[in-house]
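Nothing in this text is a laboratory measurement; each read-out follows from the coordinates by a stated rule. Predicted model, so just to flag it, every value in this text is computed and none were measured. Cβ atoms are built from the backbone, for glycine too; each structure is taken alone.
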Structure I
Amino acid sequence: MAANKFHLGWFIGHGFGVEAWNNRWGSAAGPDWTGGFYVDMCRAMERAGFDFALLEDTCMVSDVYGGTMEGALKHAVFAPKHDPVPLIPLMSQATKHLGVVATLSTSFYLPWPLARLCNTLDHVTEGRFGWNIVTSGEDLAAQNFGLDAALDHDLRYEIADEFMEVVHKLWESWDPDAVVLDRESGTYADYKKVRTIDHDGKYFKCRGPLNTVPSPQGKPVMIQAGGSPKGRDFAAQHADAIVTIARGVEGMKEYRDDIRARMEKFGRKPDDCKVLFCVEPILADTDEEAWRRHDEIITSEDFVMQRLIGSSSNTEVDFSQFDLDKPLPPVSTNGEQTSLKHLTDGGGTTKTLRELVQRLFSPVELVGTPENVARQMDELMEEVGGDGFLLLRQGPRLTRRYVDEICDGLVPALQRRGVVRTSYTYDHFRDNLLEF
């Protein structure tokens, strides 16, 4: 086994939503609302040895950009979309080893139904389910759940900490051997090995136990995207994998080293959590053609508008009020602070808003032939120390052609270098994730 072997995941950033409906390489039949596109995508990802596919989710139609829903719906930015959970069994039934991850919010679920849902999905997927933990900072989403606005950023994480305490108690409310199937005594489950949790905390009260049997993994693989200090602490305590946006080798090293130090602070082994860095490789038969594709994407008005509308939705900042070709003035938010930080280059920038949006395309430029991009990824992981990459291509640019370019072009080039798997060792998602 190569010492520098790393992991691959794919962030399907518009969730169970609209893929490239208006792209020259998109589906002639338009969006596939049966989930067939994503099922086919998972088959290709498993063929390439990916660790997991992660379905994003949001619970609103945004009108932050320009004060109207026009932009979001015209460009299909985060809407329309289906609930990601019913797609999980379809994706898992089409594969045997690929991890399948759904986004579920600690702000809008209660611990008991979420713990039960995760248990059920881990059974249905035969031990391959993952939970992308989010705290939801959008006012419009909060208003769909009876709130006037999203809770304060730090309070959302405080609530999430207790939420995690409750779901862990619920997953542990059945002993692993509670189901005895004793035909002589007619006993299905031993009641002495099932217990209430009687949680009575600051934000949640729950009697328990779960009424589902222990799942194959015991609990889902947990994925998080902590960027703020509170978010990093949360991820360091709970996550099996962390997905992050970091610019350049130094930014990647800083983030990974910081997370590993935080994990040790919380009594965890740093190798028990994988840090995956978001990238969007651009591939072609020549480097020149790949760079032409790259420049064509980032200079297109559609790309700029989609990113502006998406950033407005995530951060609750209306970017339509600013001139695209002038430096962005200081802005703040109670929404996704990390998303705002990445857009504004950490604040105090002299770049124009258009330049900042174009920088959002990929935090690390990976452009060229499959062989050259594979070499760049290998060298990055050598410098950073691990643990892998999360593909970002999504929504309006996600085509079957791009999936094939990655799975049948880039990944074989990585496999030839010995830096990603060529087959799966284990049946369960967590075991494969922690294999190296």
Structure II
Amino acid sequence: MRAIRSNDKAWDVRRRASRFALGVAVIVAAACAGGCKHTSSAANPVFELQPRPVLKAAGISSTWDPRISVDTAGGLYLFTVYEDGSNSRLGVSRSESGGDTFDSQIVPISEPRVSISSHGEQSPSAVTTISGIFALWQEQAAGGASKIMAARSVNWGESFEKPVQVSDAQAASFRGFPSIAVSPNGDVYATWLDERDMSPASKEEDSSYVYLAKSSDHGASFGSNVRVGDHTCPCCRPSLAFGPKGEVYVAWRRVFPGQKRDMVVSTSVDGGRTFADPVRVNSDGWKIEGCPDSGPTLVESGSNLWIAWMTAGNNNLARIYVSSSVDGGHSFRAPVLASGDVLDPNHPSWQSGAPGTLWLVFQGRAPSATGSWSQNQAFLTRVASDGTASVPFAIPGSETSVAYPRVALGYGGQMYVAWTQSDGGHFIVMLSRGRVKG
């Protein structure tokens, strides 16, 4: 089940993890194992009824794998992979009108005549801060190797500087599934999966390594690569977050003895130079002979570290759980079910909202009393500081085979959700806008 490492644009390839059946045909309802704490749905945000294909106006027929963010002035940024001739390229489009209209031309980030890799969880990562915009992706190098590349914009996305290489190994090995984040002090961190250290034993157990690099010059260059952890599920993207005392957190799905694949978090207290032994978030006991292409997502909120992930451990039913650490990643609370009775939930992504509130977006299928299969939709769950999760709310108009949704928050309760869907033989990024009540 290892992800296909190519630029194949076939819809079924790019959505392999979305179609992961987990050995069951239809699941009508899920029991609340592991601590089920749901609130009412009275506080659901209100969304427009029809999402919009925002980049068609730019004359681009195929776009996919969006990232979305809002800057301090309220500008909305939509990062997407798009077709540029025979290549796949990363670019960004901006809206200064809350999504009413976007720039007529997409701003390219990756270089021309170079194809980036974007399928499944192997897609670019991007972040917008008050001081710059930063993007990270994988592309092929000479001799069959792959490399991690980064680029920055210091003019609010008007243009991007020439990309720089983040991965420092030149050996012809795989490296990918990148994540980028900016710490409170402005340092830029990149993490990814890397096979430069692979041995016959690690290949046999289907695992990889987690690597990290830091930029102390605002993303202009990156330092030496640091190995964070081993025994890593080879197609599950790692995640980054930062603590209030300068902690650097990295989370990944680790391969434990017996092919059990659970989430762990490792912490650095010296700016990413060294990392402590990983802490197991929960013993899900998910034994699977292959990588499920589904990594964790981290966020820091209210001095607590939060993690969300998908697992099918214990009862072989896919579910998304959340947990938090109040002691800097040394231990984690009992997990709480966040996906409710949504079927086949997968690929969660955090967004921090008002103090004490987090939003979690993920894809899944609406439960059916008849046992019929519905299309993947985008679902949204509110998670309070006490771990309480709201009943998942389906984004209107997302009943068309949604893949990898992302959420961003703006001013005055504005909420934006973007995803990829099929559109007459092409992929297309869709955007839905909502407002948070209260």
Problem set entry | Among I, II, which structure scores highest (criterion: volume of the Cα convex hull per residue in Å³) | I
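Out of I, II, which one gives 1.9 for distance in nm of label points 7 Å out along Cα→Cβ at positions 89 and 217 as computed from the coordinates? Don't jump to the answer; show the numbers that get you there.
Working: I: 1.9; II: 2.7.
Comparing all candidates, it corresponds to I.
Suppose you compute relative contact order in percent (Cα under 8 Å, 6 or more apart) for every structure in I, II: which one lands on 17?
Details: I: 24; II: 17.
Clearly, the read-out refers to II.
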Problem set entry | For -500 (helix-only ellipticity at 222 nm (-39500 (n - 2.57) for each DSSP H run of 4 or more, over all residues; to 500), calculated) the corresponding structure among I, II | II
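For mean count of other Cβ atoms within 10 Å over residues 289-296, the calculated result is 15.4, so let me know which of I, II that is.
I
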Problem set entry | Comparison of I, II - label where mean count of other Cβ atoms within 10 Å over residues 297-304 is highest | II
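On mean count of other Cβ atoms within 10 Å over residues 185-192, which of the structures labelled I, II is highest? List each step's numbers first, then the result.
On the way: I: 10.6; II: 22.6.
Largest calculated value belongs to II.
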Problem set entry | For 25.4 (mean count of other Cβ atoms within 10 Å over residues 129-136, calculated) the corresponding structure among I, II | I
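From which structure (I, II) was distance in nm of label points 7 Å out along Cα→Cβ at positions 153 and 177 calculated, if the value obtained is 2.9? Numbers along the way, then the final one.
Values: I: 4.9; II: 2.9.
Working through the options, I get structure II.
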